[in-house]
Structure 1
């Protein structure tokens, strides 16, 4: 019976996935009846022919079909009574009565807050009592808090997929099937609650504890501790977050089973197993909503509760069955959570640990079992191998999802986890104790010292391991894909033929494949040429060559988007310390709005400007900073197309038009020409002097307007494709030439191998 429930759970997951994610599948009304007929037929065969040679196989198939029936049927019911009625509010306005369930995210002109809408009091025609929405509301003089009542008219809408990010899919997985905004400001009213519901009190407690950490620690460490304890990384520097991502330590900042283990360990140590279990269960009931109740933390708590029940009723607990039970519970609450990355990574990591960790640890511990029972060396070895086994087991199962969703996976994760083994548990418990004992000066000072020292150590390890050359494996090269596929094929064969393949053979083969992958990946990265067109409004382009030369063309941004931050985070990701070349094609806001901030926050070696420019505040500010920082500045006077050194950057400057520069980026199979806001007249003047041909051209959104001179210009350039940084237009065609926009795709990246 051990594997029947996992097979049933997996097929429920598949049934829900198909029913919720694929419209074409939902439209095939014959699928469910067919599965039911097959299930009944198998059931009858199994009952009548128990000695049938394929009896065991049919038994598994029966559970798979049953799971598919349950998954499809439940998703259909959920869609009928919950999801479809909510999404029917799309593009509708309604007066609502709602309860605030989270602290808002405050922006410059509005605030976004989670609302629980009371269906009956809002006079909405639905069978469900309530539903959740993320609402953009006007700013308020007094901060909005959980349990506050909001009365207003909301405009409902379904999230878009602008910028290459599917908001509808993401927010549905978070149980927000509809988004909203205040439709009529005079109707907006906030009423302070007389009494805070018990389920919302943990939100307020969490906010108070965060304030304690912020008052006792510096900004960086407070932001880190808020991420570690509560999963709130909103105040944590983007550079620290990126270091954790590259080092494979991001799971530390997303509350999960590890954090639940810290809490359980604390209370078991203080009160013993019997009473510690009860107290920890009570604490976890309040801790879950304090952390935002992500799928990863709910999964861990459900599994722990199952183990506690098993302990008290004296029944053995199966980790695999507990994991399956937790997954089914989460899918019942919200079938659309199948697309939640938090859920996928959490369950896959736990499944990997359940299946591989114990045999892997037993193999790695063989050389140490001959040591004396209580030697310090043996204890250290057991601790390190335990961390090593967990990390490797989790990475094996989560890496495919990371590669497909983010395009990279960190080989440094195992090393980083070994170097920080035990550190995060001390930090987590120290942070909790500081929240509780902050008023006792002596204890608080000791805890602050521990947190500061260990936080700096963790930052150092994340930076060190995250920037090891070649340890970030990217999914964009065919050779890397082949090696990764070979790795997983071998893993499957190893599991199937484990009786014939000893563990040391598997360890050797997988280690060789990983080492070869890292070596080839390092070679690819050291010879990569990359051009990135940022989605920040205006024009901002970064050029990276062989990971040792870096150039930036313009840095615009808008009032709500800071292009300098995007460039700086890109530099941090690839560990660039300087900008070797900054080219400003026009000294105006459409090209250079964020250049002053960029110049103030990083070192620029050389800057190229057009020879003439129109007087403006932004021009004067940029010229003043260039002079103040003694940056080598070249005012471009050449006409025609000229190569810029170093040649590895693949940059040619095109001059000959007043106040403007064109730039060609040409290397390998990349041939991009940026004439972002050249008017058709300017381009015509330029093209009268020289013939310019290119594979792709970057133009401003003014070209979407349909100027009659555009045809002549494009017929001269002969581009295969046009790229437009804009926040307004979808993909389309200009003069029968396809164009892509950053609105639709987000940042546009072009890569090749350096010639």
Structure 2
């Protein structure tokens, strides 16, 4: 089409007119709309996030309020519109709209607002088009606000404090921890409104500590008082105005007249006093009762003869937590064979300073062993075959230096070996041609065998009896007593299905031996190896056992002890004469996990605990568990939890730990506030008495009791400043590439419509 055609000039004019309009200020909106599709394509290609204004985002509310800070009406008002969740100690609960539902939610709230569930929810990420609002009664601590901001990341976060604390006359309470002093020093910080009261009184049940009018208060509004320790468990602060109206606040300072016992003895035994209970104030509890106690508040927990295989559930978890946190030490007492063997409780075995197995065969002391094999007529057939195999396998599982005597018996007796070293014995030619015949007379065979065995120069002596137990009647009880008095143990291997088990079990049990039913040739090697290990190294040995100190000096005797092997990292204070640990420990800073291989009541240990050298060394080891380096400690409670201030030259990376029966432990790190000063802040979810520990470098440096009262009005200045500096993000960057495509098509459609309308 040329320029002279009727259509030409108007078309060019419209085009040029359109270009000209783009340059005017009036059409910048249209120009931007024309460019928007191209910008959307570019943003899609470079994978840019979409900035969404905060006011366009859907709001998710967290009502982090305590039980005493809100009622149903206030909860309904704070609920607002959209998603709203009440913050419980361990979870979030959607806030219902019904009155009954609101009442149920209010009843479930913690004493103090908790933010941990909010942190977890923010860290998991909200929807891409959501913002968060946290409603509290008071500003969060500076550390809490920092944690919330970090968890929120790109999510716009609004913090709303709805409490009115200025009107509260009692703002904060400070207590100095000094357990050795008879008086407890404390401070009360009052609010500016306290000056309007005509009477302010602080009293205990016994006496009046302070009384004055608001006009006579100190200039800094701090009452510095002290009270007898016996009266510190309950204080009353009363404010009365000119109209006679009274506000009363009851406080506890966390100090008792007597220190709480630092030792917990967990035992199923009769409540007689043990050696440890004679040394230290202690509390006694059964395992079932201990499962519900706060083990972290004790400096020493004694598992007094409790079989480790029976330690399960909450008690097991508490013991493992105590060991991991190192707030206290654990002493395991093995006073009988019931204590356990390897595999009974793998989790507890990991922290024990002993392995619940004897040492390897090469480490065992030499053994004098008498093998008695029944070759009577009742052993005909398979029984005798089993007896032959038993004898052969036994010799293979003895040390070459063990001395062996072998006696065959029926109604007659024949010595095959009259005690010689195992290395010099070849048993197969002797045992292979044996045939069964004759009657059975076990008693004279045992009498003969015990007599010769007792004469052997080796200390450890053992009898292995291979028989079906079918024998002439005799006084076997006297034989068992004789063997026990000679320090000889008897293991009986009952051969066949019709074995006289009661007789053989009685002989074994009364001499600290074992009974093994032998019904299969395949089981024999394992049984014999177990017997060699256990009988020379019985789980619990009895007799006159020497106790040696670390330098090898004999310091006492003991009547019975568990015989386990020390782990490589254990320190061993006392052993028997073959190296079994009587007292061993694994050090954990100034804490330890200890093992004592006998009883604490004198049943086996009367000589040990009556010997000054032995008992003194045992006591010194226990005393070290309670050692403390002095630290000056002060606790301050405000409207938002507690602050613990500590001064010590020795602190490096201290941590504050609070524990309480029925509540999860609370932990917070200290931060340095001066050259020797440290501070930690916590918000316990439950009011009442808590046990506090200051932990540093794997040990507990101080432990004390503190009271969390609640209902105070003081706000921390650093928390108020941090909240004042908090800024809500104006946009949220949403990373959803398809949103740019939607905007591209929408803007393209808008451009098309605009140009057509213009046309």
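What follows draws every value from the coordinates through simple rules; no lab data is involved. Everything numeric here is computed off the predicted structure, so don't read it as measured data. Cβ atoms are built from the backbone, for glycine too; each structure is taken alone.
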Taking relative contact order in percent (Cα under 8 Å, 6 or more apart) for each of 1, 2, the highest value is that of structure 2
Winner on FRET efficiency 1/(1 + (r/R0)^6) of positions 562 and 634 (r between Cβ atoms, R0 = 30 Å, to 0.05) once structures 1, 2 are ranked, highest first: 1
Thinking of 1, 2, which structure, once FRET efficiency 1/(1 + (r/R0)^6) of positions 114 and 466 (r between Cβ atoms, R0 = 41 Å, to 0.05) is computed, gives back 0.05? 2
Work out the source of -8500 here, i.e. which of 1, 2 gives that when helix-only ellipticity at 222 nm (-39500 (n - 2.57) for each DSSP H run of 4 or more, over all residues; to 500) is computed. 2
Looking at Kirkwood radius over Cα pairs in Å, point out which structure of 1, 2 has the largest value. 2
